[in-house]
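A.B. asks: Please find the structures below.
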Structure I
Amino acid sequence: MALSNVNMTLHEGEILGVIGPNGAGKTTFINVVTALYPPSSGKIEFLGRDVSVSHPHRMGRIGLARTFQVVRPFRNLSVLENVAVGAMFGAGGAKRSASEAFGRAEQVLTRVGMKDKISADASRLTIPDLKRLELARALAMDPKVLLLDEVMAGLHTAEIDRAVELLKQIHADGISLLVVEHVMKAIKALSHRIMVLDFGKKIADDAPDVVLNDPNVIAAYLGQRYMQRQHEKAG
């Protein structure tokens, strides 16, 4: 089973890190929460409302936005137009005119450091820039909850540091974050709590220090070498 009895609560104002080996069900989890995949059992609640049977665009309207692990830009559109789509169809989209959506898109692109690429074709972007475009488009949807699927994959150390600081700023604006990531440096810097998936099941859900020292998590994902490096750094 891709997911089996995964019970999770994301609290308002929280940053939840989600980790686990490849194939553990992390992306599937985001796909179910955002209504890309319908759950075969159980239910999903958002702000006390049952949204188990919904559609992705409706989830966007009520305040859920996500990025994709495999980037999905509208390649025939410019960077600005890509982000304007998010501004038009997200939670604040119903109140915006087209010109207001483009204004919001420009504002978000400036915030994520892509002001100089506003007029660029999305099809010509590098992978790091495509990752930032994914984030900008989701952020333009004015979400209450932002679900991030490996937005730091492929980034070098300095880019990861900048991404962590940007996500902290986004969180400070009142947006709750669910962050799926393999970059442990980022997970440790961001997360208030960490959930671990393995073979579609939740094997841990606790404070970062507790989870990262859990023998089951070490065996399933982190490995003894990781723990040894952490002890060497601490020593």
Structure II
Amino acid sequence: MPVEPPASRWSFPAGPDEIARAVGDSEVVGSGADLEPGTILAAYRGGMFPMPLRRGLLGWWSPEPRGIIPLDGLRVSRSLRQAARRFEIRVDTVFDEVIEACADRHRPGAWISRDFKRAYHRLHELGWAHSVEAWTADGRLGGGLYGLAIGGLFAGESMFHRETDASKVALVALVEMLSAGGASLLDVQWVTPHLATLGALQVSRARYHELLAEALARPLPARFGG
């Protein structure tokens, strides 16, 4: 089971109404604070997540609308099913390599800094952050993703691929693990055109908080330490 870290010394708005008052026309609830494990977990449990606002300034985000992938709504094409046969799925065998690949500065929109890598490594050591990895038949890491598992919530942070379809295969495996383990919510923050092709959709902030409350009341799937 994950180890609960010391509580954050920072407070976050409680619920979608307080968040709406805090953000106004923005998606940023606030700035500053820290990336201690207790702070990050408190944010996710409250429907927020950290991302930089700009270099050196940490922001806490609550998108309106929010992107999710319904566990019964993932779109898996025939070609993707066939691609899945080329990979072996592993969990948490090379977490740091996955986050390093996701943080590659040559990737468009790269934002994962050294501080974020350090913070999620600590969460991984405590049993909260996890990687799902797609390995080739000859033993190479073809792609994967990482995120946080809290009860029946998996908050996806980033994904990467070195081999065609490897990140998609990791996502398919993640959804299967979550469904089998009794989870109910896969958070992807925003719906990108790529994620939309896989079944991601938008929900209001209020609806997201309803789904979040239900997910947090569920046990952690066994594949992630439950």
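A.B. asks: Please compute Rg/Rh (Cα atoms, Kirkwood Rh) for structures I, II and give me the label with the greatest value. Before the final figure, lay out each step's value.
C.D. replies: On the way: I: 0.97; II: 0.94.
Sorting by Rg/Rh (Cα atoms, Kirkwood Rh) in descending order puts I first.
A.B. asks: Compare mean count of other Cβ atoms within 10 Å over residues 197-204 across structures I, II and report the one with the greatest value.
C.D. replies: Working: I: 19.0; II: 16.4.
Largest one: structure I.
A.B. asks: When distance in nm of label points 7 Å out along Cα→Cβ at positions 5 and 125 is computed for each of I, II, which one produces 4.1? Kindly include the intermediate steps, with their values, before the conclusion.
C.D. replies: Details: I: 4.1; II: 1.0.
Going through each structure in turn, the value belongs to I.
A.B. asks: Comparing relative contact order in percent (Cα under 8 Å, 6 or more apart) across I, II, which is largest?
C.D. replies: Numbers: I: 29; II: 24.
When relative contact order in percent (Cα under 8 Å, 6 or more apart) is computed for each of I, II, structure I gives the biggest number.
No lab work stands behind these numbers, since they all come straight from the coordinates. The structure displayed is predicted, hence computed values, not measured ones. Cβ atoms are built from the backbone, for glycine too; each structure is taken alone.
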